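Several structures are given next for inspection.
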Structure I
Amino acid sequence: MDRFQVIPAAYVILVRDDQVLMLLRANTGYMDGYWAVPAGHVEQGEPVEQAAAREVLEEVGVVIDPADLHPVTAMHRTGANGDPIDERVDFFFTATNWTGEPRVVENEKAAELGWFSFDALPDPVVPHEARVLALLRSGSVPPVISHGF
């Protein structure tokens, strides 16, 4: 019997003046038309903090020292459809310190970028990310979250 596998991903919530940086997804085949924070898969052999810093550089062009990433929560989630690609473990970080000014780097994957108050997020937001952002806003984020089960 094959072992159950999950796909790890890293998410970075960039925070400036009580606002969060979000990208409008486009042409990716997943949640296009939804707003999201910079994120992506952890590559084989790559520590999650390095993956988070790499994804932020690739998506919004800023440099973050992995030491400046603050762990928020880990989310175990499923699409509940039996498809291995929809079995995930997501690691969420916040960052308030980086070098450079955020901009859309992957024009083929993001239509727009903006700063939004936690109290006035754009609509729609990728649902599992919206859940973490709402918990951050409330000030009470559990260390581990299950989603979709």
Structure II
Amino acid sequence: MNKQEFEEFLNKKIPITKAMGLKVVEFTPSKVRVSAKLEPNINHKGTAFGGSINTLMTICGWAMVFINIKEIDPEVHIVIKKSNVNYLAPIREDFIAECELSNEESRKDFLETYNRHKKSRLNLKVSIKDDKTIFAEYEGQYVAFK
């Protein structure tokens, strides 16, 4: 599934993504980037709404699990088990959440555990930042199961 197909999948299966103006910027097994427009996600202070920031980062991590496991099991279920967000600075423009899975050992362990037990967990970090500022940091534990 390419990034355009995945974006269409999200809009169909998770309707809030369409309302948020979510776009899939990058969609590879090692890096996922999803963006949102400020306008539909704005709060009363003219900055990005915390719930929208959290949603975008949750979906970014979920997408990372998705791209890594869907080829192994197209019927897999993926859920978020727990997460934590730190809001570090107000967001006053369109924003991009980014998740990297550069640790090949983590990916390998996740997939081997799933193949063996039909259930596995993956801890991921997601951030929203620009060249100068980290706006939000997120840690989430995702569970994939048969």
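Any read-out appearing in this document is the output of simple, stated calculations on the displayed coordinates, not a laboratory observation. Keep in mind that what you see is a predicted model, and the values were worked out from it rather than measured. Cβ atoms are built from the backbone, for glycine too; each structure is taken alone.
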Which one of I, II has helix-only ellipticity at 222 nm (-39500 (n - 2.57) for each DSSP H run of 4 or more, over all residues; to 500), as calculated from the coordinates, equal to -5500?
-> I
Using volume of the Cα convex hull per residue in Å³, single out the structure from I, II with the greatest value.
-> I
Please state which of the structures I, II yields 32 when relative contact order in percent (Cα under 8 Å, 6 or more apart) is computed from it.
-> I
Where is mean count of other Cβ atoms within 10 Å over residues 3-10 largest, in which of I, II?
-> II
For the read-out mean count of other Cβ atoms within 10 Å over residues 35-42, a value of 20.8 was computed from one structure; give its label from I, II.
-> I
Comparison of I, II - label where distance in nm of label points 7 Å out along Cα→Cβ at positions 43 and 67 is highest = II
